[in-house]
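The data blocks that follow each hold one structure.
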Structure 1
């Protein structure tokens, strides 16, 4: 997740409370970004993150380096960014009003990621591990985490009628970020588990009051 949500929602259409549909332009953009990302991850696996250049990634994705920068501002962004924020945002907004913010978030994650192909889900796990293990990516991810927390706070404030700067709204957003970080660590040491299922378990644990 990141803070460029307004521009990333271009081409989205929501009808009858169903998950948002993407316009042709947005689908092409996502497909190109996924191709660049998949080729980059392949090169990272084969020759290491530090040894892989943007020029090599662009060549593997059959684009020019200048085109690469239209989709990703840095090499670190290849690992940190994705195109799922608009889907999750709309899925969250479309949840019934009788659900609590945490219940709505759990349902949004479930519906938002329901149709993601296995290979893409595997790449998300791989990126999560890199955010923990590659120093450059880990450092760059701090800004990403802050932006994600801001986005969560704004969505929860919108749903509850509170101010985004409300202490409890901020606490809620921080708890979700903590849950995500817990899943990152767990996914790294438990590679055979479905990280989305683990994320739901972690959110359920939060909902239950963190019993141990």
Structure 2
């Protein structure tokens, strides 16, 4: 966390982009930039998950691969940073723990925005310590075009009526890209060019990620 202390002490607002990033793709990057612009945040912090609480360990690529792909994908944008806070944490990953850890290294009046998919907002009360989480940061619910948002709007109004929180809604066209589709395309030998940054495509190829057999990827030395 030492570098994060230096980077974020002066930030008045930070948007947090969490996810497995398996792999990170242009939809993630377009979403992050759209949120940065709309809310005028000082930084967007990408946080690859360590061991997601809702997934088995063998369902996700090794965290070091996912972290390095995220670094490569974001390195050209001075407003983007990447944190190891979750992949270095032992055990299952929970959002509330991450938010608390970040608040310890940020200025006291920092405003945090947590970017998540619209579907996750509908399930947020099943997360760990949801009431505390909702009190610590704003949420940005992002969807792809055509999403039936009437149910979501009702859920947002219900949550905002019960808790001291703010949930913002954003529609992002690039969310039509999905990591699961990219993994399947790579498994079948189909091109993933223009779905991911060139650096990420090169990384996937170099380390043979997403081969036909699980576990065929090359290990980092």
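0.90 is what came out when FRET efficiency 1/(1 + (r/R0)^6) of positions 74 and 98 (r between Cβ atoms, R0 = 25 Å, to 0.05) was calculated for one structure; which of 1, 2 is it? It was calculated from structure 2.
Quick one: relative contact order in percent (Cα under 8 Å, 6 or more apart) came out at 21 when computed from one of 1, 2, so which one is it?
On the way: 1: 21; 2: 24.
For relative contact order in percent (Cα under 8 Å, 6 or more apart), the value 21 is produced by structure 1.
A value of -11500 was computed for helix-only ellipticity at 222 nm (-39500 (n - 2.57) for each DSSP H run of 4 or more, over all residues; to 500); which of 1, 2 is the source structure? Here the read-out was taken from 2.
Given a computed value of 1.3 for distance in nm of label points 7 Å out along Cα→Cβ at positions 82 and 130, which structure among 1, 2 does it belong to? Label of the source structure: 1.
Laboratory data are not the source of any read-out in this text; all were calculated from the coordinates shown. Predicted model only: the values in this text are computed from it and were never measured. Cβ atoms are built from the backbone, for glycine too; each structure is taken alone.
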